[in-house]
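Asks: Several structures are given next for inspection.
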Structure 1
């Protein structure tokens with residue numbers, strides 16, 4: 001009970017619970033999708049937008065989170081974001097049709113897109129520098145646990161009740177958290193009189209959305225189609241103009257000049273590359289198990305589950321390890337685990353042992369625990385407190401974008417190298433070989449820019 005009497009620990013619990021619900025929402029409808037399709041008479045392509053739109057909105061909202069966090073009282077921002085999540089869940093529970101359900105997902109993702117970077121900023125303020133890795137590790141635990149247990153949780157609820165019950169349970173938990181937060185949370189930082197740059201928001205939103213649209217079409221209908229390459233090119237132009245505007249604005253929406261700090265730039269690149277492996281693995285391994293080898297969805301789920309659980313559990317230990325031994329040592333250890341957990345997939349075939357695949361995937365997920373969450377804290381440590389919100393917003397936004405785009409590209413590569421348009425082991429092997437190359441690039445960055453000592457701004 002002494003743990004709960006410490007205000008810092010209580011605040012951490014509130015933040016972790018909110019983060020868990022947000023991450024849970026990302027994979028929540030995986031098991032419930034068939035029932036939703038049946039209830040609303042929609043196909044799988046349409047139904048998948050319930051997850052896709054959640055990811056897109058997360059990326060868009062994260063972009064403006066720095067403005068919101070700097071401009072307003074942190075307690076009010078937290079309560080408002082949590083309130084949006086509650087409204088989204090209640091709306092989903094009563095949704096009379098698919099369009100309303102889709103709108104509810106947009107509202108949920110809007111709340112989550114603010115909650116996650118805000119939680120990181122609060123942690124950076126609340127905890128001393130030497131505890132940042134550990135605190136971020138706990139955040140990584142709950143964020144990792146959400147996708148790991150989301151399908152299992154939703155599957156259990158759907159089997160015994162109804163898919164709407166998922167949102168009723170989340171609503172109750174979120175309301176309780178709202179009440180506790182309204183009493184226990186305080187504003188922890190000064191406010192800055194910044195103005196919203198709506199033109200930048202529009203450019204960023206259009207750029208991100210068009211690229212996602214083009215890449216998705218490229219995966220489904222080919223890069224040569226008019227609905228694929230032109231949106232990607234136009235989206236890139238929007239993002240280039242957006243970047244130029246941020247670098248020359250007196251009060252930018254995102255302070256891209258933070259990339260002048262080598263530590264932040266290096267950490268961001270390594271985190272983004274690692275997140276590509278994180279997101280792609282949950283899709284490519286099932287493709288290998290189900291599509292290439294013709295095994296069941298349950299089999300692929302059982303293969304993924306131990307690694308996902310280990311990833312969530314190891315995150316706090318990985319954060320503490322970084323605090324104790326330094327970011328360089330922690331990152332190199334993570335790299336070794338990732339290589340052990342990725343290179344064998346280059347050689348797996350139709351007869352590879354399923355137990356061995358499960359063990360290899362566990363190594364991969366443990367390695368990612370040592371890279372993603374701890375390095376996020378390391379990357380923003382050099383900055384003054386006033387820039388924490390910008391650093392976390394940039395890192396989270398880029399992580400989401402590169403993870404989604406990288407996964408789509410790797411899936412496209414699987415299709416391209418597979419024979420007769422059917423997923424086979426060769427296409428899977430090539431995709432994992434590319435991931436090994438990406439991590440070798442990450443290794444070069446780690447060796448050159450990531451150090452064991454706490455970084456300063458001019459590093």
Structure 2
């Protein structure tokens with residue numbers, strides 16, 4: 001099965017410099033991200049040291065491999081470096097996608113939207129000829145291509161735009177717009193930031209301004225970037241917005257990644273100038289094959305375009321539909337979080353919880369309470385305390401653990417209280433339900449107690 005692309009659409013070509021620029025920048029950022037992860041000791045603290053790892057449903061088999069986990073990161077780094085220089089690009093981007101996604105799936109505790117973004121973007125890049133020019137593949141194959149089909153460039157733009165738009169749609173809710181939550185909680189805690197921390201960030205109108213401004217930014221920035229007269233202004237907005245959020249919140253590489261991704265909207269002429277400057281630098285450093293230029297071809301013809309079109313259609317269809325899967329679950333999304341992940345909902349909730357687990361021996365009718373710190377790291381315990389799917393998985397882990405210790409007919413109960421976006425805490429899990437008897441699934445979890453409030457919106 002395939003999708004037929006109109007010939008008129010296929011005849012439109014774009015300068016390949018834009019794809020080459022994007023490939024190099026992407027590779028640099030990924031290499032730096034992996035090095036940063038290694039140097040901060042996160043490989044050991046997040047994946048090797050923990051006794052237990054929270055898994056994604058259907059991916060329970062994806063686990064760290066003890067000390068050999070370092071090799072996964074080495075493999076991922078090498079793949080990212082090969083993507084950057086354009087060496088065996090197709091194999092390199094496939095290896096990067098698989099290794100990075102494996103890392104992302106090893107422990108649900110570390111879930112971040114920008115990790116998911118990188119996984120999906122690298123998957124998209126598998127089907128795009130980002131090595132058409134300014135790559136080592138050009139020298140190995142002794143040919144490079146000046147232009148590529150326009151849909152290659154449009155695919156990246158569409159994906160970046162989709163992320164922003166869906167992040168904006170997610171902000172169209174009563175907590176964010178009418179209560180300035182959770183920004184009001186976060187900003188008032190930033191009193192130690194110089195100049196603005198103990199002044200502007202404490203003002204109520206500033207909280208609302210930033211809430212509404214953030215929503216408007218997400219919904220409009222893709223269109224401002226697409227429209228050439230407003231593009232430069234939009235780019236300055238992108239830089240300011242992401243650098244400002246980086247100052248306020250510990251969100252790692254995400255600001256840098258989104259700033260870079262916004263450059264894809266600039267004209268190919270800008271990308272070509274940047275590549276020429278890089279070329280001159282490499283020549284001066286003796287790192288460029290200046291006397292072995294590959295033969296130039298006007299246009300790259302991509303094989304199986306219609307089949308690739310089908311893959312991309314499915315990809316974008318899923319990206320458009322998956323964020324709305326929460327509609328299938330009754331109750332308040334921010335509370336039960338069924339369908340919350342993988343939906344581009346960025347920094348919308350502030351939840352704090354406390355979960356106390358009780359192990360009950362049905363045979364002798366005796367019970368005892370669990371010290372969570374004996375099994376979980378502080379980060380794992382924090383994430384587990386307010387997310388029902390974490391609570392269920394941990395309950396199963398405890399049930400299996402104590403069953404192996406010789407306790408027969410184990411039952412696991414939890415008394416869990418959660419506070420959402422400044423509300424008073426309330427019980428989130430039915431304390432009379434044996435969680436060890438409840439199977440993990442994508443079905444609605446009836447043992448999650450409803451929120452005593454309503455949040456209107458998407």
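Asks: Which structure, out of 1, 2, was Rg and Dmax of the Cα atoms in Å calculated from, if the result is 21.2, 63?
Replies: It was calculated from structure 1.
Asks: If helix-only ellipticity at 222 nm (-39500 (n - 2.57) for each DSSP H run of 4 or more, over all residues; to 500) comes out at -26500 when worked out from the coordinates, which of 1, 2 was used?
Replies: 1
Asks: If relative contact order in percent (Cα under 8 Å, 6 or more apart) comes out at 18 when worked out from the coordinates, which of 1, 2 was used?
Replies: Of the options listed, only 2 reproduces it.
Asks: For FRET efficiency 1/(1 + (r/R0)^6) of positions 53 and 205 (r between Cβ atoms, R0 = 35 Å, to 0.05), find whichever of 1, 2 sits highest and give me its label.
Replies: Going through 1, 2 one by one, FRET efficiency 1/(1 + (r/R0)^6) of positions 53 and 205 (r between Cβ atoms, R0 = 35 Å, to 0.05) peaks for structure 1.
Every read-out reported here was derived from the displayed coordinates using simple, explicitly stated rules and does not represent laboratory data. Computed from a predicted structure; not experimentally measured. Cβ atoms are built from the backbone, for glycine too; each structure is taken alone.
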